[in-house]
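Peer 1: What follows is a group of structures, each given as structure tokens.
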Structure 1
Amino acid sequence: MILLASQSPYKRQQLSALGLPVSFCSPDTDESALPGEHPRDTALRLAAAKAENPASANSTDWVIGSDQTAHLESETHLLRKPGSIEAAIEQLTYCSGQTVLFHSGIAVRPPGTRAARVAVETVRVRFRNLDKETISRYIRKEMPLDCVGAFKCEGLGISLFESIESRDPTALVGLPMIALCRLLREAGLTIP
């Protein structure tokens, strides 16, 4: 059995696409960044913590932990899930015309082990110059209040971008699927 230490419906959908038996648990992990920690390191550390400490895992589970951080390329201030329409408008206004880096950490803990195998994928997103009307219209249509960056790239949010650069574009949704499949294979799980 594979246990995904996440309540994200987006990550659940991604993982379910592999056709493997999957269950889900809510990770009991403090998701705060450490003082001076780079966002890439935060994503990697939190992914490993979620894979190594899920409350409901047993010794026969393959446990997957993941975490995503985002920040403007020019600074390390973390973007968060906005949670409200006002915060989503503020976040997209902040990202307008900017390049934002999304770091998606992934960790796999094979059955009977304590340490997770880890990887991180970075996606570079260049946002178009967005006016207030475009931002408001987008947010009303898609309500991305539970998404880091205040958009859903798998939906209408893609229209907000000028470009995306990544070795693994699935990482932008939340789970870097190419890296995940590689880690699972390296640990001995056959896919497909």
Structure 2
Amino acid sequence: MDIELLQFRYSPYNEKVRWALDLKRMPHRRTDLMPGPHMRKVRRISGQTATPVLVVDGRVTAGSANILRELDRLQPVPSLATQDPKVAETEALFDDDLGPRIRRKVLALLLEDHGYFCRVFAEGQGAIDRLAYRMLLPLAQGLVRRGNGITGQASIDDGERALQEGLTFAAERSRETGHLAGAALSAAAIAAAS
């Protein structure tokens, strides 16, 4: 089986898929992309612009939740995306609510130092690509902010609150069983941890 993961090195959604691939011990190769310039390649392959994108023997799956379900289909053990509604509900909470809110805070902090932002997101790229990325960031930072819902200080502060909500939720939910949702390690726990 030929498996390629198109990814950002530093993204919770991409991290979630990397962990799933590693937990399932599925050999794969990772193609690192830079946010922004990634759009053309990802759109051509998947018809949309978000990462992660998994290509298995030419079959394309986009989005971390969809990818975990595809991985479970390909290799059912260990199962991560169970039919348990609590697992799906908790995974969605972190993927669709808390994660995007926390990302606003993180990106706002990273955008305070353009050099650091570029070192993080262009890591592993060639020198010319890193330099071009650094030079274009002042022009692109407005797009980064808009594309991630950073509309002002209130949206950044909300990211801090989301982080606290997520930590509190995880601590309370896992107190009795040691698991966030379900009876074993699941997509919910991976979504929360990533």
Structure 3
Amino acid sequence: MLESLNLNVSLDKKKYKDRMKSLGLELEYLQREARTRLVPVLLLFEGWDASGKGDSIASVVQYLDPRGFKVEVFGSPSEEEKLRPFTWRFSVKLPERGRFGIFNFSWYNILLQRRLAGRVGKDAWYADLQHANDLERQLSDDGTVIVKIWLHISKKVQGERLKEWEGDEAQHWRGGGAPTRLMHRGR
């Protein structure tokens, strides 16, 4: 499905900056409203390795009041997290009422990795998927606004970025937290 997207669509830099400024002002307003109305907001950034999740999050948070959000990055699960349901590690990092929580990957990443690696059977995977759906329903019923963002890039661009990062010590951190690189589709 995503392969049919036109990845050649672009904006010139001026239009992009103007649009980002306009959207940034809207985001500032929405953050104030969420704080006033005590609405928790959860932004889930997902995407292929090297799709720009971290850079996209940086673009978003520049418009937010730092007192009202927290960015969470989930590396490999700790020993304690391995002993609990897979959604637990995300549940304990959920935003308080009136605050934004920004997740640099979420339960969807875990679901995909488990399935792609063949670490769980179909029945167990569907049970985990149901747990994720239950968590989202519970959050939504409790008033949390959930925004899901998927960043897609072509296999070619992904391969180029990963190759560029391989020999660059300054970029080493970009791949260091990925448990295996299962979100890399080209190798």
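Peer 1: One of 1, 2, 3 was used to compute Kirkwood radius over Cα pairs in Å, for residues 23-62 alone, and the result was 11.5. Which label is that?
Peer 2: Traced to structure 3.
Peer 1: Among the shown structures 1, 2, 3, from which was the value -8500 of helix-only ellipticity at 222 nm (-39500 (n - 2.57) for each DSSP H run of 4 or more, over all residues; to 500) calculated?
Peer 2: Among 1, 2, 3, the structure yielding -8500 for helix-only ellipticity at 222 nm (-39500 (n - 2.57) for each DSSP H run of 4 or more, over all residues; to 500) is 1.
Peer 1: From which structure (1, 2, 3) was distance in nm of label points 7 Å out along Cα→Cβ at positions 47 and 119 calculated, if the value obtained is 0.8?
Peer 2: The read-out comes from structure 1.
Peer 1: Another one. One of 1, 2, 3 was used to compute distance in nm of label points 7 Å out along Cα→Cβ at positions 95 and 159, and the result was 2.2. Which label is that?
Peer 2: 2
Peer 1: Separate question: Please compute relative contact order in percent (Cα under 8 Å, 6 or more apart) for structures 1, 2, 3 and give me the label with the greatest value.
Peer 2: If we compare relative contact order in percent (Cα under 8 Å, 6 or more apart) over 1, 2, 3, the biggest value is for 3.
Peer 1: Suppose distance in nm of label points 7 Å out along Cα→Cβ at positions 31 and 127 works out to 1.9; of 1, 2, 3, which structure was it derived from?
Peer 2: 1
Peer 1: Thinking of 1, 2, 3, which structure, once mean count of other Cβ atoms within 10 Å over residues 7-14 is computed, gives back 19.5?
Peer 2: It traces back to 2.
Peer 1: Additional query: Taking distance in nm of label points 7 Å out along Cα→Cβ at positions 111 and 167 as the quantity of interest, name the structure among 1, 2, 3 where it is greatest.
Peer 2: By distance in nm of label points 7 Å out along Cα→Cβ at positions 111 and 167, the leading structure of 1, 2, 3 is 3.
A short reminder: the numbers here are calculations on the coordinates, not readings from a lab. Treat the numbers as computed from the prediction; the structure is a model and nothing was measured. Cβ atoms are built from the backbone, for glycine too; each structure is taken alone.
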